[in-house]
Structure P
Amino acid sequence: MKAVPAYISTPIVFIIILGCAPKESFDKLEIKTGAGFFHFTDKTIAHDSAMRVFYYKPKNFNAERPILFFMHGADRKVDQIPHEASSSLEKYNILLILPEFSEQLFPKVEAYQYGNVRTKPKELWTYHVNDRIFKLVKRLTGSRQKKYFIWGNSAGAQFVHRQLIVGAYKFVDKAFASNAGVYTMPTNGVDAYPFSLKGLDLREEELKRLFSLNFFILLGEDDVLQDKYLLMNEAAMQQGLNRLERGKKFYSIAEKEAQKLNVELNWKLIIIPGCGHNPNDDMQLKVVGLILDQNN
């Protein structure tokens, strides 16, 4: 895919669905060919507000083609990504969906990366929003896909792996988390959630299902810088000095925990040579390849 950065800004299509909008307006909503966005109301945000969901729909897209959600970075900017990725999306005929978890509607790290788990009841956790968007996308496109693919980079990777950890994976086919800054380690650690499973009270069966998922941890071999976005408090530093070290530790702990439960870990660790913090062509092609290869 041609550069899928987690930043940039300018809209093309403006479709409004407000909480107070009449049913007729909702029924006229459509996902057109090319780049655009629509507004999506959800119970996790105020009833008089709506989040933007950007997309890119290839001209040859049909009901049998894959749907990929992409989760943005900490800067919360997504609106240029459909244009940046358009040529690759046309080539591989993949529908790209990019929910915008804006700072205004999902403030701070608590509402986005940490999913409101520490601040709101379970029914208002942010990690369930994508499933509801997927149901609407299926309705609007006539897609016969039963599940979607999801990829997050940086802060988006934090979102993706925690979406799986809390059990919001009913409609997820394969998940990709690249270059997360900090992890919820899949064990009951000294530090509680969001740094470990402590406080989530996951049952053994839930952990077994978690380890059976088609989940890919992608790390840039050169992602070793301590930039301004890298969390460096005591709990985070226990995971490693940089994103590469932390990702390796996350996978290593998962291996050990799966072994304790006597189950096979279905996760894959992929380290991309020559890749820094932002996805390069090799990382992007790896994701696309794993999406298109249904036998993996």
Structure Q
Amino acid sequence: MALGALWFSVMSLLVRFAGRALPSMEIVFVRAIFTLALSYAVLRHARVSIWGRQRGLLLLRGLLGAIALSCFYFSLVHLPLGEATLIQYMNPVFAAVLAAWVLGERMGRSESLCLVASMTGVLLIARPAALFGAEAGTIDPRNIAIALAGAFCSGAAYVTIRKMGTAEHPHVVVFYLPLVTLPLSIPFIAGSWRWPTLAEWVLLIGIGVTTQIAQIYMTRGLQIERTGRATAVGYLQIVFAGIWGALLLGERPDAWSISGAAIIIGSTLLLNRLHAATPASAAPLLVE
């Protein structure tokens, strides 16, 4: 889990570097090509039908995952690396709320408090001028809103997977993310496509490779360790992202952001602890 978190943080850093010259949706598009080809090859090797059985839910999962991925990559380019990663890690809180509404899973007072606490943490990071006056932050609230939309859609994608149950092969579920992401991203890059340089191609390939490595380590960690402990270790990605931001990007979080981060991490860890005995408590993976 720690190695998975490390490689996911490297992926985020590479997205940030690539986003200095390339639009974030172009990065999403290229990544979708790589992962679509890889997922298709895996399915063919396993001799599994690529289309699945519950195609409506699979398409919905692909759509929600595509939006989540696009918003997350946008936030990696336009927000400090640590804050973008932190907000994305709120997806278990949104998943718990949506699971209560869609799947009828229990949501008690503790889960509601976790949601309120997480949103309070985001508020401390964003610090809109209307509420904080002279202490207002410098982060554009619209970028925060996009990051939150990504975390919400990521949580909704997890709930959709839960709704499908075990009837679908896991590789089919994974396949539908790039299958939907690829055509969805085309309208956003049609008028702004910029052909990557050799160095940028290296970054794009690196994004695909580090994502795959991270998924392998994190999936293996979830298989051999209890969910609660594995999830807690997975949150090292936020620490790694903060380190990369400080060492390589010159990002220094202030006391407000650190306080907001502590509240968000605490509330999501508490939520995972409350759900540790249930299948819905899987560790949040930033890129499905």
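Just so you know, all these numbers are worked out from the coordinates, no wet-lab data involved. These figures come from a predicted structure and were not determined experimentally. Cβ atoms are built from the backbone, for glycine too; each structure is taken alone.
Miscellaneous remarks
- Highest-scoring label, criterion being relative contact order in percent (Cα under 8 Å, 6 or more apart), among P, Q: Q
- With FRET efficiency 1/(1 + (r/R0)^6) of positions 209 and 241 (r between Cβ atoms, R0 = 35 Å, to 0.05) derived as 1.00, matching label from P, Q: Q
- Label whose coordinates, when helix-only ellipticity at 222 nm (-39500 (n - 2.57) for each DSSP H run of 4 or more, over all residues; to 500) is calculated, return -25500 (choices P, Q): Q
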